[in-house]
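Participant: In what follows, structures are represented as structure tokens.
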Structure 1
């Protein structure tokens, strides 16, 4: 069995779960489509804890995502494939998706960029975020819009990006200077006497 056959075989194993366990489909669709709003809310909440560590974490997450997206687009020019529902028969497609290059998975890049960064900064609560990222990647296969290779490539690219950004960006004086300038302006608009604790 070559890599392409293995990719399809694993896809079938996961995607067919939606046929065998239909009661889970609504929850999986929610994770695949709408968990991004939960992530966005978490980013906002982390930012407005108004602690330096959390704000540096959010900045690193965003930079990591941008870097990973650029690398992902470059990877997509080297290898491309359409979504499984466009290439295979009898796919259990649970959400609508335009047919385009699905390699690598943008959803996976987004979640692993942020969640890996959250884990690097907050090991205990970060475990939850890494589990969530894994569930999102799995859900994209379950609903029929990505192959396992699309998800795996997105995860590898974004985790690598997150580690590199985590090791470099917080040390850059320009980032800390810009953050201090922002916080001075914020203090004028939204004064706060007590900073919230990390979570």
Structure 2
């Protein structure tokens, strides 16, 4: 994340622009900050790096909210967190506008192995699985926590970006059903209570 006050100001303005549903334009951002593009790039990196930081900054509170509302433990907790996170992404208007406006860039920034966003998401899901494994409430065998996390992230991506990948309508209910099929929670999840 950005440490200098100017870089933080640039990030906040870019985040506000993104949430408003508009395209982040580096030239316009530099002008609004009263600096040249070279200074802006030095502070926040290129547009893809700035977009990645904005996207992750919006993912974190979404994941935190999903964790707060999830079942207390086990596979049901993992299902609830991933279900809520995926549904929130599918339903976020500013996120859908980004996907519609810049589909190739969005898929590259969000779903490739070189993506900072995807690697952070995989790390967060790995930690979610590992916590349940350490508590004795869930056993990911025969996969490691990270291998299972990668699979679960790919499932989330396939439903969140279904319109871009296969031309289908993104469907949070189908995503939840798939998470449940893979994880097979033995206790009812919040959505089932």
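Participant: Work out which structure the value 2.6 belongs to, where distance in nm of label points 7 Å out along Cα→Cβ at positions 23 and 167 was derived from one of 1, 2.
Facilitator: 2
Participant: When distance in nm of label points 7 Å out along Cα→Cβ at positions 39 and 79 is calculated, the result is 5.4; to which of the structures 1, 2 does this value belong?
Facilitator: Structure 2 accounts for this read-out.
Participant: Mean count of other Cβ atoms within 10 Å over residues 31-38 was computed and gave 12.2; which structure, 1, 2, did it come from?
Facilitator: Label of the originating structure: 2.
Participant: With relative contact order in percent (Cα under 8 Å, 6 or more apart) as the yardstick, tell me which of 1, 2 scores highest.
Facilitator: 1
Participant: While we're looking at this one, here's another question. Work out FRET efficiency 1/(1 + (r/R0)^6) of positions 7 and 151 (r between Cβ atoms, R0 = 41 Å, to 0.05) for each of structures 1, 2, then name the structure with the largest result.
Facilitator: 1
Participant: From which structure (1, 2) was distance in nm of label points 7 Å out along Cα→Cβ at positions 63 and 127 calculated, if the value obtained is 2.9?
Facilitator: 1
Participant: Here is a further query. To test your reading of the models, identify which of 1, 2 gives 3.7 for distance in nm of label points 7 Å out along Cα→Cβ at positions 47 and 183 when calculated.
Facilitator: That value comes from structure 2.
Here, each number is a calculation from the coordinates, and none is a lab measurement. Remember, predicted model here, so these are calculated numbers, not experimental data. Cβ atoms are built from the backbone, for glycine too; each structure is taken alone.
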